[in-house]
Structure I
Amino acid sequence: MANVFNEHTMLWTVTETGKLSAAEPTASAASLLNPVVGDLIFVPAVVGDNVTIQDGTAAEDAIILKAGASDISPVHKSFRPQGRRITNPDCTVIDGGTLYVYLM
């Protein structure tokens, strides 16, 4: 599976490193260069898995999530009600598992 964006649900499903973008260029695809993240859910595959999303313009870590040392429970992070804007998001690390990025 690759990094997939669903325009109807405003959900990215991330399983690989790489830039987060829409598969098909649409009117809303331009807004994906500066998305506002509402929630993240990271479902690790094994203990200790981690995921890092960088601000692609500044090349700085914007989001880091890590699985626990003793279990693989999902990790949830919410930026609501304001959300968090990340310019040109880039998944630079994902050890395993799946990251769900819910946009506002």
Structure II
Amino acid sequence: MKTYSLLIWELIPEDTAMYLIPNEEADKIRHHLDQAHRNIINVSDMNEGLEFLNRELCKLVTDADLSLPEREGMLVQYKYEYPTGYLPVGVVVTNVYHSGFYL
């Protein structure tokens, strides 16, 4: 059975997005998710996990000196559009993370 980690990313006060990340991928970035959990950019002290999420949730990512081509953030593909407000039937969530950005 495929399991997921759920990231709830708030853009306070305007929007909330959910990301269903397969655990085989979430395990690779678990330390970043743990660091960012219950922390909000512009409210909490910035840490490596918040920096990672802030970068990897962007549609276009560039490096500081523009030596690498633009790319899509690695977590963008896991965004879950929830028209009903519920997760799909059969989705097993084993971890829930909450973080975001205060605008």
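Between structures I, II, the greatest calculated value of Kirkwood radius over Cα pairs in Å is seen in II.
From which structure (I, II) was relative contact order in percent (Cα under 8 Å, 6 or more apart) calculated, if the value obtained is 40?
Numbers: I: 40; II: 44.
Structure I accounts for this read-out.
If helix-only ellipticity at 222 nm (-39500 (n - 2.57) for each DSSP H run of 4 or more, over all residues; to 500) is computed to be 0, which of I, II is the source? Of the structures listed, the value fits I.
Just so you know, all these numbers are worked out from the coordinates, no wet-lab data involved. Bear in mind that the values here come from a model prediction, so they are computed numbers and not experimental data.
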